[in-house]
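> For reference, the structures are reproduced in the following blocks.
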Structure P
Amino acid sequence: MANYHVSKDKEKGNWRVTKEGGSKSSGHADTQKDAEKMAKQFSANSGGGEVRIHGLNGKIRDSDTVKPGNDPNPPKDSKH
């Protein structure tokens, strides 16, 4: 399992994907949406985990669990 972060690369002006605990970027994308897709694919390939999306201010604005990762806050919807 591996967790990934998506954040703005202020020097290059694009969005970077970084493995949690890593010092180098795993990839870059022109849009945050594309970087998020890339991070989810990387996480899925490593057995799942969390993808944390950072806003322009650097704070985490969203987090998604990639299967087969363990979601710490699963939905409470009992209909589905």
Structure Q
Amino acid sequence: MKLSALAKGIEAVIVSIEDEDLSVKLYEMGCLPGEKVKVENIAPFGDPIAITVSGYKLCIRKQEATSVLIKLDISEGN
């Protein structure tokens, strides 16, 4: 599943980032494989997306979010 498809309020775990160039940027911002990520808010037209990752809030473009592969965090019941 891609981060761009995650609904507001749902928590997931980052599996990988498909875009190699983008992965460096996102890794520096704490979007590492194994980190929990939660969609906090989605702009009216779907771009950007506000997420919580590594203990802080971050806004990323929907195009960037489509490169982030996630899995639902079943330990939280999601």
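> Looking at structures P, Q, which one was relative contact order in percent (Cα under 8 Å, 6 or more apart) calculated from, given that it came out as 43?
Q
> I would also like to ask the following. Of the structures labelled P, Q, which one yields 1.00 when FRET efficiency 1/(1 + (r/R0)^6) of positions 12 and 28 (r between Cβ atoms, R0 = 25 Å, to 0.05) is computed from its coordinates?
Computed on structure P.
> Work out distance in nm of label points 7 Å out along Cα→Cβ at positions 20 and 52 for each of structures P, Q, then name the structure with the largest result.
Q
> For which of the structures P, Q does the calculation of Rg and Dmax of the Cα atoms in Å return 13.0, 46?
P
> So if we calculate distance in nm of label points 7 Å out along Cα→Cβ at positions 4 and 44 for every structure here (P, Q), which label has the highest result?
Q
Since every read-out is calculated from the coordinates, none of them should be taken as a lab result. Owing to the predicted nature of the structure, the values given are computational and were not obtained by experimental measurement. Cβ atoms are built from the backbone, for glycine too; each structure is taken alone.
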